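Chemist: The structures considered in this document are given below.
Since every read-out is calculated from the coordinates, none of them should be taken as a lab result. Predicted model, so just to flag it, every value in this text is computed and none were measured. Cβ atoms are built from the backbone, for glycine too; each structure is taken alone.
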Structure 1
Amino acid sequence: MLRCGDGSLYTGITKDVERRLLSHQSGRGAAYTKTHSPVALVYREKGFTRSQALIREAEIKRYSKPKKEKLINLC
């Protein structure tokens, strides 16, 4: 999960977190992060297959912002 410059949160999946983060930071990532930069990595989970990661991503995207913040603070 990334925290954008305006305080919003972006959730996505990738096999290579560092590469994807650099992509977002340089403006080559998702359209959302291009317009809400800069971005910083604030939360990540490991150990999922691609299909499991997609399911988990969808679950987190349904969370309210306070619930996402609580998840971030558990780290």
Structure 2
Amino acid sequence: MTHPFHPLSGQRLRVLFERKLPSGLAVSCEGGPLGSVMLPLAWTDRGLAAAGAPLTYEVLIGLAAVIEAAGVRHAG
């Protein structure tokens, strides 16, 4: 469990099964005293790694410029 605010954070949990939900993949795990728990894959070490730096407005401005340029190039 990698989610920093979950009560089981930092613990290794046995995965029982995976399920595809509308919000994405989730795993059902044995949660000890909590019983079985369904967790988004992103809250585990099986999800994508966290970004190395926070998302800033400068990055978003750069992304918007790239998307605009791609739209202009393909619009026609």
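Chemist: From which structure (1, 2) was Rg and Dmax of the Cα atoms in Å calculated, if the value obtained is 18.4, 60?
Modeler: 2
Chemist: Taking mean count of other Cβ atoms within 10 Å over residues 9-16 for each of 1, 2, which is largest? Working shown, then result.
Modeler: Values: 1: 14.5; 2: 11.9.
The structure with the largest value is 1.
Chemist: Upon calculation of distance in nm of label points 7 Å out along Cα→Cβ at positions 25 and 57 from the atomic coordinates, which of the structures 1, 2 produces 3.6?
Modeler: 2
Chemist: Assign the value -8000, calculated as helix-only ellipticity at 222 nm (-39500 (n - 2.57) for each DSSP H run of 4 or more, over all residues; to 500), to the correct structure from 1, 2.
Modeler: 2
Chemist: Thinking of 1, 2, which structure, once relative contact order in percent (Cα under 8 Å, 6 or more apart) is computed, gives back 33?
Modeler: The value was obtained from structure 1.
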